[in-house]
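S.K.: These are the structures, in structure tokens.
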Structure 1
């Protein structure tokens, strides 16, 4: 079903306001979730509304929280998100990182104790819009353990996404947003809602056997995600745990950590002012030269094209703005359930879920 974007955006905002968020927080969270759907990342879009609302109403996440600086060394700072909604916490932390990078040329920001931060590429986009190169590493402190280590058969690591961004003045930035697991856990939920199989090699069942059935991820005991590119993704996942968790002070993934009963994210972000190094113009010129060289590679298939990181998302966004968001009935039912659970009137729900 293709769902109209703006009515759904309004419904998401209304749902969060009814759950206790102030209007600005509801706007930030709603816009972030809708943007994830527009970018083609349905795993981080409105499918998250129901679990977020359940966390808020149960008291395991807190509305209307803002970051506070707990360590300040100028270009290196650590902030606490107080269990607040990650879309707000991360945005405020990156705003602070942008300010420090402009002052010092570089900023390293450790973010601890945030609820789920959503699509991590958004924070690389935020930095790129400010003219900064950035790197972002995210883990959970225990709740999100879903990935088997390379050669293992059960869950020991978080999904551990990372994102990198480079500004290109006057043009779209280059943004790479990836999970160190072979697939994001949210995409398993999307496949389950749609009733489709997963690609080969993404998950194992609770006996360590490869499977394509998303239901095996939710059994008791559960299956696990595999790491991207085998041992290479495993190595990256370990370093994301160390950078986002151990180095920031938020803690690497472990079920005995405080707060392991709820989805707490930690993030290490590094922001660099290119003007303090090669210079923005020189960097951009060299990137353009690199892009021209790479895109000149003969395509493997007739009529094929060499894409840059971020191109797929931008094209998905343009298409979905024009045609609506393709959402399955299960996800829409969960959206309705979230709205109903906080008292959104039925007529408002109907106005929010409109087919194109």
Structure 2
């Protein structure tokens, strides 16, 4: 088992990475110390892993709430189901919410925990690659709004993250590939050697090789942990972790939540960011080709939907990185070095939008 730590003073917490962690009652008992526990899962994950988790929590008072599956259900109305369950069971501030599932479950369970009685403990037990390398770490919680993705939420750090790599064995191939987009993202913005390692080990990752997955998850979490420790509330460097997300969120919103998986939209968005970076003279054509090739080899879409440049720009304007009406984008000075830029020429962005989104929907 690998163990990392997010250093945030009194809000510091461990990340556990390994196979079979759901069956480790000692580990689960140390991570989830509350007597009263509400497990939040969904209709796909719960039949696979809820009983195992409950067995590991023997001796505690455990209840569960099972949510519908899919990004389209990441709403305030669904979070209300979690809050209703907490109230109905008369749980107090010493209770713990446990998120058992992917990023959608984790975001909603964490948001409910942040809101209930102004904040109770929660623990992330991510079961998808995307959640294990990204969304379970860092304390971002929230839901979508018809006007934009993740517009409603809070920063609320978990008490612990327990990533059982064994759960990836039941992950549909499309979900696995979507998770790889977030690993590629980390390499592009912060570690050129990781990007090159993914190029050389992609087949092993797609084949669920335990050693390869452990390395990818650990390295991704190491980098994210360092960035979050430096900038917990995303006032500076943490925004780099949003490479591809401003373009990608526009894709998800325009297509309808759930039509594109989050990682798929981020993948297409990263290629758009690389395209704009090349237009600014920061990347060479060979660099853009490397990004496109790796995304294609990973089975991720590289062609954005033709929603129209104007509609894309409108949706990007709802991004949380917009300041004083200026869309700040995460771009690439070089492979392995991201930068948050707001002073790019408008015509360069327009050319990228037209090239990928088209002139009109």
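Coordinate-derived values only; no laboratory data. This one's a predicted model, so the numbers in the text were calculated from it and none came from an experiment. Cβ atoms are built from the backbone, for glycine too; each structure is taken alone.
S.K.: So if we calculate distance in nm of label points 7 Å out along Cα→Cβ at positions 23 and 255 for every structure here (1, 2), which label has the highest result?
M.R.: 1
S.K.: Here's a follow-up. Among the shown structures 1, 2, from which was the value -14000 of helix-only ellipticity at 222 nm (-39500 (n - 2.57) for each DSSP H run of 4 or more, over all residues; to 500) calculated?
M.R.: Going label by label, the one that fits is 2.
S.K.: Upon calculation of distance in nm of label points 7 Å out along Cα→Cβ at positions 271 and 295 from the atomic coordinates, which of the structures 1, 2 produces 2.8?
M.R.: Only one of 1, 2 returns 2.8 for distance in nm of label points 7 Å out along Cα→Cβ at positions 271 and 295, namely 1.
S.K.: Could I ask something else about it? Work out the source of 55, 53, 44 here, i.e. which of 1, 2 gives that when Cα extents along the principal axes in Å is computed.
M.R.: 1
S.K.: Another question, if that's okay. One of 1, 2 was used to compute distance in nm of label points 7 Å out along Cα→Cβ at positions 55 and 119, and the answer was 1.8. Which one was it?
M.R.: 1
S.K.: Consider the structures 1, 2: one of them gives 15 for relative contact order in percent (Cα under 8 Å, 6 or more apart) as calculated from the coordinates. Say which.
M.R.: Checking each candidate, the match is 2.
S.K.: Out of 1, 2, choose the structure whose coordinates give mean count of other Cβ atoms within 10 Å over residues 7-14 equal to 12.6 when calculated.
M.R.: For mean count of other Cβ atoms within 10 Å over residues 7-14, the value 12.6 is produced by structure 2.
S.K.: Something else: Of the structures 1, 2, report the one carrying the highest value of mean count of other Cβ atoms within 10 Å over residues 87-94.
M.R.: 1
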